[in-house]
1. Can you tell which of P, Q yields 0.80 when FRET efficiency 1/(1 + (r/R0)^6) of positions 50 and 170 (r between Cβ atoms, R0 = 35 Å, to 0.05) is derived from it?
2. Which one of P, Q has mean count of other Cβ atoms within 10 Å over residues 66-73, as calculated from the coordinates, equal to 11.5?
3. Quick check: 23 is what I get for relative contact order in percent (Cα under 8 Å, 6 or more apart), calculated from one of P, Q. Which structure matches?
4. P, Q: which one has distance in nm of label points 7 Å out along Cα→Cβ at positions 26 and 194, as calculated, at 3.4?
5. Give the label, chosen from P, Q, of the structure having the highest value of FRET efficiency 1/(1 + (r/R0)^6) of positions 34 and 114 (r between Cβ atoms, R0 = 30 Å, to 0.05).
6. Comparing structures P, Q by FRET efficiency 1/(1 + (r/R0)^6) of positions 130 and 218 (r between Cβ atoms, R0 = 35 Å, to 0.05), which one has the largest value?
7. Which of the displayed structures (P, Q) returns the greatest value of mean count of other Cβ atoms within 10 Å over residues 154-161 on calculation?
8. Looking at Cα Rg over 2.2 N^0.38 Å, for residues 138-249 alone, point out which structure of P, Q has the largest value.
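Just so it is clear, none of the values below were taken in a lab; they were calculated from the coordinates. Not measured: the values here are computed from a predicted model. Cβ atoms are built from the backbone, for glycine too; each structure is taken alone.
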Structure P
Amino acid sequence: MIRKCLFPVAGYGTRFLPATKSMPKEMLPIVNKPLVQYGVEEAIDAGLKEIALVTGRGKRAIADHFDISYELENQIAGTSKERYLDCIRNVLEQGTFMMTRQRQMKGLGHAILTGECLIGDEAFGVILSDDLCLNHDDEGVMAQMVKLYNQFRCSIVAIQEVPMEDIEKYGVIAGEEMGDGLYRVSTMVEKPKPEDAPTNMAVIGRYILTPDIFDILRNTPPGKNGEVQLTDALMTQAQNGCVLAYKFRGKRFDCGSVPGFIEATNYVYENIYAEGSA
């Protein structure tokens, strides 16, 4: 059983400056709920109730969010506003939270390696809060991937077809199709130019990783942009064993960009928030 989910939340969020100068980008709200809470709810719904946060400087608001606010709760106790805390209370009741700091920003691979002390020697999920994945009529993306892990017992990455002109923003895979949107990865490339991309199947911010990834990351030299790339470590894993890529069911929004953030806000308001408040 997978019990833990790692959240790398130490990034600066420079594309949202000046809003993120003093506020974590993961706390930016999609309507009335911060991005990171959507991800934590997805993990808990998939049975991953031990939440590991790799944080950094200026990220205290994330830790505070996943804690009780006695003053606030006392102030609104017994009023109609108390119901607005129901969803976060549910998260706090179901999940346990632990954290460590990434002191230097050296890439996603380095962030995951920093979280080894929280994970230990077991398979785990990874959710990048920038990628908001919604599937309110079906099970979430992480729940879909957990089912696949229980069957295949190897690392799995979520993928989505993207326009070739956007391919430079992503890690890209190619491989043998096994059916039902599942591929055995043979190639992984980090942020290739369109003419060098093997396919248009891009890796998005959902992973299940086996614990040997930590030793691989320790021995992975800096790659693209001088950072330790998870893509490079996964390519090593694919060459020595098996990595699967999965075309998930559901909608994904790139909330690391302003257009994607606005699109997600509109979608949630029209399809989820409005229905719940009716």
Structure Q
Amino acid sequence: MSNAYGSNRRTAADFIVIGSPPVAKFLAEPSGGQAPLTVQFTDLSTGNPKSWERSFGDGTQSSEKNPVHIFQQAGQYNVTLRVTNAYGTGKYSHETGINVTAPTKMDVYLTGSVNGALVPDGYVRLRVTDPASSMKIAGKIYTFEPGDLIHLIYGSGSSDGTISTDKNRFTAFNFNDITLVKNGETLARGPVNSFSIGGFDSYSSTLNITIPRGDPYTTLYINSEPYKYVESPKFTFSGIGPDSAGRFFYQKSAQSMNFQGGITEMTIG
């Protein structure tokens, strides 16, 4: 700038800034299922956001970029994401929402099955709620903290063994071939030497039991109703876990298989 007495110049760094607010978007997998439903959220936002604010629609929030969230109750949840960078804010709502349905469950009491057994490659998933929790697998002890998400995968090398719970505690998950996954990281595979979970919630299961056609089981009750056939059909019990009273017991030996617990589905034939 100048006037009749002279001129002057001033340079201001970053006086004019060119940029755009971020565009928010995310992927939710899965987008529906039975409660408790664990959903992985993956950020797909563009514009180099620096912060993330996500509302899950159930009264909880997260500032993580790619959080994992467990929806405990049935309902339709509208999940929203707000992202921010130096130039502004963008917002996105999941198009269809997260649809969480109530779990179906039947109570089963089975004794004396000769040929019934767990099907390999299923798993149980739970969240630890008590610090007095650990397992020894393949000779090494692993400890768990409240909030840890655990998967126990039943491998094809397993056969005889025991699963049991007692008042919201897991006291046994003892087999020859179990894979331990904690918070998404595979830690070990091998025989379980000891197992104790002092408290848990958010339980789900893909473990199935098959009872072959003609199996001479001793007793079978489903929702307190007795089942007995001249020649029993093939049964498949899916999604095994605690029953309506919290009881869960599975034991397989060379002589017989016994099971008391809940199932999400039963197939006959």
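1. Values: P: 0.80; Q: 0.25.
Clearly, the read-out refers to P.
2. Working: P: 11.5; Q: 16.8.
Derived from the structure labelled P.
3. Details: P: 23; Q: 18.
Only one of P, Q returns 23 for relative contact order in percent (Cα under 8 Å, 6 or more apart), namely P.
4. Numbers: P: 3.4; Q: 4.0.
The structure behind it is P.
5. On the way: P: 0.85; Q: 0.40.
With respect to FRET efficiency 1/(1 + (r/R0)^6) of positions 34 and 114 (r between Cβ atoms, R0 = 30 Å, to 0.05), the highest-scoring structure among P, Q is P.
6. On the way: P: 0.85; Q: 0.50.
Structure P comes out on top.
7. Numbers: P: 22.2; Q: 16.0.
Going through P, Q one by one, mean count of other Cβ atoms within 10 Å over residues 154-161 peaks for structure P.
8. On the way: P: 1.01; Q: 1.22.
Across P, Q, Cα Rg over 2.2 N^0.38 Å, for residues 138-249 alone peaks for Q.
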